[in-house]
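Q: Multiple structures follow.
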Structure P
Amino acid sequence: MNKTYIDIANKWRENKCKGCCILLEPYNPAILIEYIMKRSIEKNPNIKALIVVKDYDVRTSIVNYLKENNVSSNNYACITSVYVKIGVHYNYDIAFYVGLTDMYQANYINSIIKYGLFIITTDKIHPDSRAYLYKYFPILNQADYVAKYAAKYSLPVEEIHIGVQFARQDEKELYDKYSDYINKTINIFGSLENINRARVGDKTTGQSAEAVRLSIAQYNGWNEHLDVTIPFNKQIDDLFNPISIEERCSTAYNIFRERNNLVNNNVNKIPIVIDLLNGELKDKKVIIVSKNTILATEVYKTLNKNNISCGEFHNDIEARPVYDENVGDFIRYKTGNRKGEVKNFAAQAISSLSVQSFNSNNIRVLSIKNCSSDSLEITCNAIIFMSPNCYNIKEFLYRYNKLTFNTDKIKIYKLYMIGTNEENDCSRLKPINENHEIKNITENEKYYVQSFGSSE
């Protein structure tokens, strides 16, 4: 839970459950509502909230989020502002107002429901309306960081997608083999969702995994009395017997993981990174984001072997000695029985030392994984995402809210394996605002491949 939401919720309670907050994109009002609702339900399981939103899209987003996070629909109703009717008695304990730009609907609801939180999601509210709003809903988070975040989020973004070929033919063949199995499994189950339901059950309906598998089997014509001496029935039994379904969804889950590892952690992306760091990003401060620990560690090791100073920042770093550039030696114990011995440092300590080295310009590259600590506080020139399955820039700025840029434009690179789901994911990415430009440099693929011999 981001500290922003917790602070707002606490201030709202301190202010007798009345107030207004600013949550500009990509902060999500649904997260704040969920947090408050769950805390309220703990104290009163029968509590009911009315959520009034600006339009149907916002309603859909909030309802889906609350459903996914197990907030019962018995505890709330969500309506668009056009459906607020004067004269109707809304019998609720709390009112949430999301994205409204005037007080017309809120005025009436506010006169009936004692407790309320008005969530501003735009900076386009007229100052006069804002002043009137604050009169009834005191501002809770008029903090500098909101404005700072909004400014950072509005910076121009240049996003460059770079395709990478598989280094070996057997890798591509293995990827195609995995994809073929996955596609056939989806055809059998009907959807990816059904595969997962058959593996772990359905939390929404309360169906067990066994019940889901039986339902899928019966839907496809299987029953326990099939005469398997008939060839067609034998095929049905082979494919849709509940035991066969269980085995297939388990295998598919493992193959999904192996296929993702094959593309997300493909080391053939690293020479591209080296080329960028020695070329257009030479002498620049760069963050490299990998999907998981495996590639983040490999990036760190390979860059340093190629004389590019790189540190690590994540929670899976293996304990190791740390070299102190200032004294030209490994850090050693200064006191105690082990005085003079080389000291091993754990992940958190190495991460902190890497940040210090980055900020003091002893290193210029930081290798992190997708879910590293959001405490990261550095200034950089560019970001390289080793896969489109890592964060998009909006999510990245949201998580790492202490990160700043020493340029007027945020420059990011995304690497993807050609002919894979990563390429498909890249093709679906859309600009986050009017200042976001996306380029695919497929015309340069040959240069990258030939430069590093990946086609051999």
Structure Q
Amino acid sequence: MAGIGFELRRLLRKDTLLGLIRAYAYAGVISSGPWVLSIIGILIIGIFSLGMVVPDASVTQFQVTVTYLIAISLILTGIVQLAFTRFCADRSFENREDLILPNFGGVTVLVTVISGVLALPAAMFLFPGQSVLFRVLLIACFVVLSNIWIATVFLSGMKQYKAILLLYALGYTITVVGALMLRFLDLDGLLLGFLLGQVTLLAGMLVLIVRGYPAESIVSFDMFGKKYLYPSLMLVGFFYNAGVWADKAMFWFYDGTGSDVIGPLRASLIYDIPVFLSYLSLIPGMAVFLVRMETDFVEYYSNFYDAVREGGSLSYIEDMRNQMVFVIRQGIFQILKIQAISALVIMVAGAQIFNALGISELYLPLLKVQLIATALQVVFLAIINVFCYLDQRRMLVLLTGLFFVLNVIFTGISLYLGPQFFGFGFLLALAVCVLLGLWLVSRKMAELEYSTFMLN
């Protein structure tokens, strides 16, 4: 998200309460807007389709199918997202931006081929009871979504945050309108409407990308050469995304918590709803995260390394390092504080929300556990962000890999122990990784001058 700081600093420079509110609102919309629009779009389709032409079962099948498409495509593309982002950043630093667009083309070709190869047999053999149109739509949606994640990362690197938000708004407006107009086709119609919106979203992104970067060729695979490839970042992207979805998948496919929906796809009502509600609380924390990291931290980080490169005094370098440490501590404290407030609001309204959705209040403790876990996830993202800035790829692999493994182990234990322990697997995995990450950040910052001058 490097670059959003310029707009945030402009808003904060006004030094007024309104400027402060606008800065945090801007950060919240940019960080969470696309996700919120996606969720709202899918929910609107479900709400307006229920009881009209589309059977309730078909609406559920549509929502679960889209959830799986999003989850699997995120895990798949997570393997190349960070590595490609690093490639683009390095080429921009070298003033070799002519290599960026061709390699974007190479990445999209590779992602398209791999996602298509994976989706084709899955659609053919795993959904024997569904129509041919459904299977074709399933393949197309998976391929398009996989390319959208790559394009979103690319546009973020171009600092096109407002454009991303507007395109998501347009895409999901078309998704909602298309799905509702085609709902007479039942499940196929809902999925076709979703595809139309996603194709529009991807097309808009591609137009912006092609216009933003000049290039002599369209497709290149330079990024995958030994000189430019970062296998460690590929592992980080995979581990983080797989770790985020691991506990959800385990609840889906555990006999005591999941149920069949369509083909091999399963869902877990008792787990999915609390998790979804808990992620709504993430928006304020993400806003704080961006404001703190993209204003104060980036400023002191840049000053530190500028002083190193330009021969600044040791006292000034140490002062910048101390300021970085202070900002990290303050940022984490503010994230936890704002997440606590957000969690309390949802806890208070939790009973009413559960009653409206027809869910037993017995699962309110699970919601509370997930709210705490969500707060820790934002802190975990902040730690990952710090290590990305410091180019500590081994630390990133360690933390994200540990997160994935611990989430699988602890969630498995919680499923074995019973309902009173549901959600604690995800929570404990994040707690361990956050504590370890904070210790590693503290140690790294304490030796930053030594490692900068002696090891690089």
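Readers should treat all values here as calculations from the given coordinates under stated rules, not as data from a laboratory. Since the structure is predicted, the reported quantities are computational estimates derived from the model, not experimental observations. Cβ atoms are built from the backbone, for glycine too; each structure is taken alone.
Q: Thinking only about distance in nm of label points 7 Å out along Cα→Cβ at positions 135 and 255, which of P, Q has the largest value?
A: Ranking P, Q on distance in nm of label points 7 Å out along Cα→Cβ at positions 135 and 255, first place is P.
Q: Of the structures labelled P, Q, one was used to calculate Kirkwood radius over Cα pairs in Å, giving 26.0. Name it.
A: Answer for the origin of the read-out: P.
Q: Another question, if that's okay. One of P, Q was used to compute helix-only ellipticity at 222 nm (-39500 (n - 2.57) for each DSSP H run of 4 or more, over all residues; to 500), and the answer was -27500. Which one was it?
A: Traced to structure Q.
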